[in-house]
Structure formats: C-alpha cells, structure tokens
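Next up, some structures in structure tokens.
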Structure I
Amino acid sequence: MATNSPEPKSREVVLPPLIQYRDLANYVPAYGDFLVWSGWLSTWCGVVTNYNKETKDLSIIFNSVPFVLFTLSPSEQEKETKVIKLEAIKNAPKGKYAVQQRDYSSSAAIWYI
C-alpha cells in the first residue's frame, strides 16, 4: 500500500570547491611549482627548479611518472631538466599546461590553468 508521505529531508553537505584556480596568463613562477604538460599521446609532470627573471626562462625537471620525478638523483635531475620560456607556457593553447602553486598567504594549493 503506497502512502503519500513526503521523503525525509536530507541534510545537505556544503563542500568546498574541488580546486582553486586562476588564469595561466597570471602565473608568476616559484621554486617547487608542480607543472603538468599534456600532449596528444602523453602527459609529463615537472617541478620548477629555477626562474630567471631577466631572461624569463624556467628550469623544470620533467618525467612521465611522479614517483620517478620525485626520486631522481641529482645527476638524473640535471639530465631531465628542460629550459622553457615563461611566455611559451602562458601563451600555450588551453589544456597544454597546468601549474599547481602553493599560496603561502592562505596555505591553499592554486592551479593555474
């Protein structure tokens, strides 16, 4: 026998945003930023190790697997380091680069996409 009693009200849980993000055009590099590069058939991740403000060059250690990236020896890090112009990252097509940076004022992880 069906009744017309209303469903019990569920408690809504308000979750924080999944991520906090900003436009990649506003990215200012910092040591330790985590970068993701996406191509047609592969994806690479990297860590910023240097930013030359005069030449606008970023030194980034790249690898295809985070575990390997974070456990490279110093000599392996040197071999896997690539230098990329900041403008090449900022002006890349949407989706090619994403950068995660720690916002020290709020202690939040910010993605530049």
Structure II
Amino acid sequence: MNKEKIERFKKDMEVFSFRQHQDVITYLIHLNAKGWTVEDAQAWVKKEIAKSDEKPEFSILIKPCPECQTSLQILSVNHSPATQTGDPSDKSVWICPKCGESIYNKESMQLILARLNP
C-alpha cells in the first residue's frame, strides 16, 4: 500500500482499534480456512438476533453517520434499567462511535435489521 492509500485507510477506519483490526483478520482467515464466507457469517448473526429472547446490544454496522460518515452501530434501548431513554416508545438507537450522533427509533433493532438486511 502506498502512503496516500495508508493515510486514507487510517482515516476511514479510525473508529476501530488496532486490536479490532487484528481480530477481524484472524476471524476472516479462520472463516476462509473452514470454507465459510462473510455472507454465511452475516446470515448466521442475523438468525441469532432474530431468534434471541434477549435483545442484543450491538449489531452489524450497516449505516453511515449523517455527520461524519462513520458506520453507525444500532443498540436496543428501554429493555433494562441501564438503557432507559425517558421515552417509553423508543425501541432502538443508531449511535456513531466517532462523533456521538444519536438517532432514536420507535422500531426494534430486529425489525430495522430485517428491513435493511433482507
């Protein structure tokens, strides 16, 4: 990779720690070695989210932040004392790990993910 490409990569991926990059590389190598694809992993995660009685806190990064274009994370809210928003109709929130932008939703995380990842 040339210097310009390295700098662009660092800027685009700065939301992730070096450790996370290492973990992803290890995961992808293992996935490939066992004959699986990223699409297989995404399908499995989606099924686990859908069948879970507990609402997972994080899910697949699939939407860019309107402020800084970093990938947003979606979290369930109002399902435990620690995740109360003050608005009982809130079911999920998109949060930017870089700038902190928050977008609250009246729909559950599972419903949003099912619509975005058919």
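Computing FRET efficiency 1/(1 + (r/R0)^6) of positions 30 and 70 (r between Cβ atoms, R0 = 25 Å, to 0.05) across structures I, II gives 0.40 for structure II. Tell me which structure, out of I, II, gives -12500 once helix-only ellipticity at 222 nm (-39500 (n - 2.57) for each DSSP H run of 4 or more, over all residues; to 500) is calculated. Source structure: II.
Given a computed value of 30 for relative contact order in percent (Cα under 8 Å, 6 or more apart), which structure among I, II does it belong to? Structure I accounts for this read-out. Each of I, II could give Cα extents along the principal axes in Å, for residues 14-77 alone, but the derived value 37, 33, 18 comes from II.
Among the shown structures I, II, from which was the value 3.3 of distance in nm of label points 7 Å out along Cα→Cβ at positions 22 and 94 calculated? For distance in nm of label points 7 Å out along Cα→Cβ at positions 22 and 94, the value 3.3 is produced by structure II.
Read-outs throughout are calculated quantities, based only on the coordinates presented, and are distinct from any laboratory measurement. Because the structure is a prediction, the values reported are computed rather than measured. Cβ atoms are built from the backbone, for glycine too; each structure is taken alone.
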